[in-house]
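Undergrad: Have a look at these structures, which come just after this line.
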Structure I
Amino acid sequence: MASHEYYEQKSRVNSPRLFLRPMVLSDADLIVSWRNSLVSRSMFFNSEELSLVNHVKWFKGHRFNRVDYVFCETSKGKAIGTVNFKNIDELSGSAEAGKLLGDISFRKKGLATEAFAAWLQYGFDVLKLKYIYVFTRLDNIANINLNKKLGFKIVESRENMKPTVKGFIKMEISVEAMDTLNKILLK
């Protein structure tokens with residue numbers, strides 16, 4: 001079981017309009033505010049508010065088999081979202097990925113697509129993953145379409161897991177999709 005420091009193999013990942021960097025403690029207030037926005041909470045499987053205390057406790061704790069980065073717009077260096085890999089399994093070469101474009105003023109500009117493409121490329125090139133999967137709520141059409149644009153394929157769908165949890169789909173992308181990712185990043 002490896003800690004997050006092991007997976008933070010680059011201090012900066014660049015894309016045309018963004019750079020990604022490891023998440024740091026001073027990001028806590030911003031991340032908690034993004035996570036607690038009604039728009040963001042409505043798309044998470046767990047829609048409860050996150051406290052700053054709990055986030056800091058999680059951040060300072062042992063974050064095994066995961067790595068968390070923040071993505072920033074290049075011109076001003078402003079943090080606008082997060083990306084992560086969790087449940088990293090080096091034996092199978094797989095990980096679950098996630099993303100959050102927290103600053104809503106940057107939505108609908110292709111930045112989440114660009115950030116996630118760069119992050120997936122990091123997973124395949126640097127972490128040597130063979131495939132990456134995501135779980136997305138069935139009603140999160142924008143995220144499903146973004147994932148499909150990047151080359152993800154639907155591999156599983158489940159309706160209403162519990163009365164409080166809406167259905168979800170599992171999508172996967174393999175290292176063979178690197179050509180699609182490169183085209184997005186070279187636009």
Structure II
Amino acid sequence: MTYASTPATDGGLSRGWAIALGAVLVILGLVALMNFVDATLVTTVIVGWVMVIAGVANIVGAFTSGVGAGWRILQGLLGVLFIIVGFNIIAEPLAGAITLTVVIGALLVADGIFRIVAAFMDRATNAVWMILLGVLNILIGLWLWTNIPFSAPAIGLFVGIELVVAGVAWLVAGFMTAPRTEAASA
């Protein structure tokens with residue numbers, strides 16, 4: 001082996017694994033799109049568990065950090081709040097889905113406003129696309145707000161679309177990667 005040759009393993013994901021991951025993500029995305037109400041409830045429960053884990057991490061961080069007592073108390077209280085909200089979402093996933101839909105709608109409206117303002121401030125070459133994306137985010141956010149509780153299953157729809165798009169991206173990356181060949185050593 002010379003200094004210019006590539007190593008036998010590149011440490012990255014092999015072609016087969018990328019294709020397999022892409023196929024699994026596309027299948028999961030299609031399942032989520034076929035039953036997006038259940039996908040919404042499953043996603044809501046996952047968000048609840050993530051909040052519980054984040055709350056525990058916040059409490060642990062409050063006691064292990066070398067900051068002042070006021071900061072530790074605040075972090076501990078936020079951790080307890082995360083745990084309470086997380087368990088509440090887990091216990092009532094339908095109410096949690098509605099709440100998450102309202103939060104996502106508010107975030108989309110805020111993001112749309114910020115994108116439009118940033119497009120006018122930067123005057124970049126992609127300003128038109130930023131404005132269009134901002135308007136689209138505002139419209140989707142307002143749609144989510146105005147159709148509660150009927151828009152709550154939109155979370156499952158968004159998750160399904162995301163899984164399909166991510167799966168297709170992994171499939172494309174896998175098929176574009178050259179298969180590994182072992183160099184003949186002489």
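FYI, it's all coordinate maths here, none of it is from the lab. All values derive from a computational prediction rather than experimental measurement. Cβ atoms are built from the backbone, for glycine too; each structure is taken alone.
Undergrad: Which structure, out of I, II, was relative contact order in percent (Cα under 8 Å, 6 or more apart) calculated from, if the result is 38?
TA: Corresponding structure: II.
Undergrad: Upon calculation of semi-axes √(5λ) of the Cα gyration tensor in Å from the atomic coordinates, which of the structures I, II produces 21, 21, 18?
TA: Corresponding structure: I.
Undergrad: Kindly point out which one of I, II the value 171 was derived from, the read-out being volume of the Cα convex hull per residue in Å³, for residues 30-125 alone.
TA: II
Undergrad: Once distance in nm of label points 7 Å out along Cα→Cβ at positions 86 and 118 is calculated for every structure in I, II, which label goes with the largest value?
TA: II
Undergrad: May I pose another question? Suppose mean count of other Cβ atoms within 10 Å over residues 54-61 works out to 12.6; of I, II, which structure was it derived from?
TA: The value was obtained from structure I.
Undergrad: Of the structures labelled I, II, one was used to calculate helix-only ellipticity at 222 nm (-39500 (n - 2.57) for each DSSP H run of 4 or more, over all residues; to 500), giving -27500. Name it. List each step's numbers first, then the result.
TA: Working: I: -8500; II: -27500.
Derived from the structure labelled II.
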